[in-house]
Structure 1
Amino acid sequence: MAKTKLIAQSSTSLPAVRLPDISQLSSPMLHELTTALGVSRDVLAEDDQIEHAWSQLPRLIKRIPPELRDERIVKMCVAVASGLFDAAINYVWNAAIVELREKVHRFGIAVVPQVLDDKSFDGDSLLDLKDAELLELCLKLNLIGDDDFFFLDQCRATRNSFSVAHPAEGVVDEDEFLGFLSRCQKHALSSAQNPKGVDTKAMLAALTAARFKQDQRKEWERRVSETYDAQRELIFVMLHGIYCDPASGEEARLNALSICEAFSDEFSPRTRSALVDRHQEYKAKGDEARQTASLQFFERLGQVSLLSEAEVHSIFTSASRKLLSVHDGWDNFHNEPPFAERLARLSRKNRVPKTAQPAFVEAVVTAATGNPYGVSRAARPHYNEMVKSFSPNEVKLMLEMSKSPFRVAHRISSNRGCERRFRALVALIDTKSVPTASKSLYKKWLPTKLEDSK
């Protein structure tokens with residue numbers, strides 16, 4: 001499932017904006033107004049400045065989604081037509097602030113306290129935030145990015161110092177206004193996708209209530225996919241903790257695992273790091289129950305490679321020993337498939353450590369060669385898959401098993417069925433994977449017809 005990103009709507013998909021011609025109205029009106037009041041005309045922007053700003057407005061307004069073009073944008077246009085760029089800046093900024101508040105509302109007012117760890121935060125608190133505090137909140141909620149925050153914070157400083165909101169420290173010309181409008185449009189007044197926060201309390205209650213139905217699981221997956229990266233990371237760490245907690249019910253553990261499985265291939269580097277850190281904490285504390293469950297968690301998600309070499313070695317050798325133990329037990333043909341499937345799943349998503357390869361190859365080849373009574377048919381596809389994926393060193397180990405003191409050597413020398421199955425396994429190996437030193441053994445055990453064709 002793809003991670004949610006903030007992507008602005010292309011301005012080419014929005015209809016063109018056509019503003020009326022004001023050249024015959026604005027200039028005479030401003031001249032007559034200043035004359036009537038006995039004020040110099042140069043207290044307002046020059047005619048060519050107004051004309052330039054007015055000519056650029058349609059292109060910039062077009063980029064603002066129609067639903068965000070409210071009365072503030074209309075008043076901005078009137079201010080520009082009057083040469084009041086300082087007033088126009090204020091209208092644009094107010095529109096940006098209103099939209100940022102709406103982004104917080106869409107994120108979820110009820111979720112914000114969980115993120116801020118401030119139970120008192122509500123809708124009134126949002127209205128009481130200063131502009132700088134609102135920008136910081138939006139950054140923390142990932143409603144705006146670092147670059148958005150940087151440029152909007154510059155706009156905030158410009159608005160405070162050079163707009164009509166406060167006694168101005170200087171004069172804003174048309175180019176500075178147009179730059180201000182462009183930044184507010186791009187970083188606040190856009191159709192960027194708005195992530196929604198996940199109510200973790202509600203999620204925890206659902207996890208522990210009962211085993212997820214398919215549509216319920218899909219809904220929680222959707223909510224997790226639509227939230228922002230930082231909260232998604234916290235959710236995955238929370239789910240890992242639930243899975244590893246001995247006090248968690250089996251339904252809660254399976255629910256937590258199912259959510260993580262949907263995203264495991266897309267875990268961010270920060271998420272992987274956070275999960276490994278939590279696993280290492282269990283080891284440091286000597287919490288064997290949680291550590292064992294954590295190993296199972298990484299295995300089920302196909303993320304064993306994140307663990308230490310020693311732990312990966314232990315996982316593979318343990319799974320290999322269990323397969324051999326079942327193979328040697330009663331009713332092995334019926335019992336082998338789930339153990340073979342587990343080992344295949346492990347090797348499919350993770351590199352087998354060189355130190356674990358002898359145990360791994362011995363288990364796979366011994367079970368796949370079978371005994372005088374045959375081989376587990378249900379497990380054979382898993383064995384074939386693993387043999388086909390053997391590395392050159394694993395191929396070398398497999399071929400050496402045809403010699404004493406391995407059980408496989410005894411079986412293929414004393415039973416035609418075992419010999420035939422071993423030769424069939426050798427035929428699955430790609431010639432390019434056979435080390436030079438093992439070429440002679442490889443040719444020896446190839447089925448006769450295949451050897452003649454190679």
Structure 2
Amino acid sequence: MSKLFKRTKILATIGPATNSAQMVEDIIMAGVNGCRLNCSHGSNEERDQQIKWIRAAASKKGKSVAILQDLQGPKIRLGMLENNRLDLHQGDELILESHSDYEHDGSLTVPIQYNLAAKVKIGDPLSMFDGKVKSEVTEIISDTAIKVRILNDGFIMSKKGLNLPDTDFGGDILTPKDIADIEYGANCDYDYVSLSFVQSADDIIKLKQLLLSLGSTAKVIAKIETKKAIASDEHLEAIVKAADGIMVARGDMAVEAGAEVVPIIQRKLIAMCRAHAKLCIVATQMLSSMVDSPEPTRAEVSDVATAVVQGADVVMLSDETANGHYPLETVRSMKKIILYTQNHSRVAPISKLPVGEKSEVYDAISSAAARLAERIDADVIICQTASGVTATTMAAQRPNVPIISVTANERVANQLALIYANASFVRPYSEHFGYDLAKELKSTNYLHTKPGEKDLLTVIVSGDNDLAGTDTIKVRKV
């Protein structure tokens with residue numbers, strides 16, 4: 001079981017390349033544990049259909065699959081350009097106009113989807129098309145338009161993003177589009193909501209309050225991609241503690257803060273998330289060459305393997321599965337890299353940061369159970385959990401043993417699908433439903449004993465359901 005069980009999970013973006021029931025089923029069967037639905041593209045009707053496909057495929061495979069709603073945030077994008085492209089030259093003066101009804105005519109006045117006139121200052125740097133074209137603000141022309149001077153030759157394309165690393169958006173990161181998407185999504189089957197361009201812990205708290213007011217049980221992922229978010233370790237850690245999970249959004253982070261900071265921030269964030277038992281997703285360009293190639297580069301293989309060794313919960317595919325020519329091959333390649341890495345290298349240790357008082361008991365019990373499981377060479381750790389906290393804190397220990405989580409709450413099971421080393425199952429609550437599940441999974445050969453052994457050796461972590469606390473570790477042979 002441990003040799004075949006993928007401990008670092010795969011999150012795949014659904015897009016045109018995977019926008020069918022068959023493709024969704026194929027990538028889930030190939031090893032995808034969660035699906036990202038990007039609110040920057042597509043309609044609500046498309047997402048409703050995609051959710052149905054995901055749940056149907058998960059049911060067919062008999063596994064829990066997480067669904068993540070990725071909010072666009074103040075991701076400033078170009079509008080539609082004539083012929084989808086505009087060539088630019090050093091010294092050009094480009095006007096960015098936010099009128100929604102403006103149609104581009106091929107000139108150097110182009111439409112954008114966000115009004116920057118009230119936000120930018122003269123001299124602010126502005127990058128376009130993932131940093132390929134750099135410019136600086138030279139004039140605020142009107143209430144809806146600004147002028148920038150182009151600093152290098154290049155070209156821009158329709159719908160490509162703009163980055164303003166030195167512009168202060170003043171906490172205004174939930175756009176009207178985000179609010180509409182959140183309100184619609186609150187009634188959809190989302191397990192996670194990711195917030196783009198997070199600048200502080202307050203941004204997370206505001207979104208959590210909004211979701212709660214709408215009756216949503218989705219957890220919140222903070223996308224780390226701005227200079228302000230990584231201003232200091234203390235500021236960054238406050239965001240980690242406020243969120244339910246973190247996405248290391250390396251693409252925009254590289255443009256906003258500099259590509260050289262990305263590896264260090266990735267390592268810091270993974271360590272912080274492990275210390276505070278929070279989900280950590282490493283994202284962007286992990287296997288980007290596979291958009292056009294059936295094989296990854298050696299550098300990409302090393303990139304994925306590094307995230308696994310550092311102990312990331314999840315590695316994410318973006319364009320590779322959304323727009324690539326080889327989405328299924330990409331998932332298979334990523335799974336192959338994860339399995340080989342985890343079976344030939346241990347997860348790097350971290351220095352544990354102080355755990356908040358509320359988490360001390362969970363953390364201590366999980367730590368003891370993980371050490372016990374490895375000491376006795378257990379086949380599996382079984383977590384009986386109502387809220388998912390027991391399984392999440394267990395996963396934070398990064399045991400070299402599979403974790404089977406059993407819960408009566410389907411939402412919790414889906415959320416745990418992205419947690420490190422977890423396979424989650426929904427079963428009606430009973431005092432012994434962890435042990436009963438272990439028997440069931442052994443009988444179906446999902447779990448199997450070591451060669452020459454008759455019994456499955458399990459460590460079961462549970463608690464008194466009435467007290468809603470984890471307080472018991474049992475060793476049981478199945």
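Tabulated data for the structure shown
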{"item": "When relative contact order in percent (Cα under 8 Å, 6 or more apart) is computed for each of 1, 2, the largest belongs to", "result": "2"}
{"item": "Ranking 1, 2 by distance in nm of label points 7 Å out along Cα→Cβ at positions 146 and 202, the structure that comes out highest", "result": "1"}
{"item": "At a computed -0.37, -0.89, -1.39 (log10 I(q)/I(0) by the Debye sum over Cα atoms at q = 0.07, 0.11, 0.14 Å⁻¹), which of 1, 2", "result": "2"}
{"item": "Among 1, 2, structure where helix-only ellipticity at 222 nm (-39500 (n - 2.57) for each DSSP H run of 4 or more, over all residues; to 500) as derived comes to -10000", "result": "2"}
{"item": "Structure from which 9.1 was derived, distance in nm of label points 7 Å out along Cα→Cβ at positions 74 and 418, options 1, 2", "result": "1"}
{"item": "Source structure (of 1, 2) for semi-axes √(5λ) of the Cα gyration tensor in Å, for residues 386-433 alone, computed value 19, 12, 7", "result": "1"}
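Every number in this text was worked out from the coordinates using simple rules, so none of it is lab data. In this text the structure is predicted, and so the values were computed from the model without any measurement. Cβ atoms are built from the backbone, for glycine too; each structure is taken alone.
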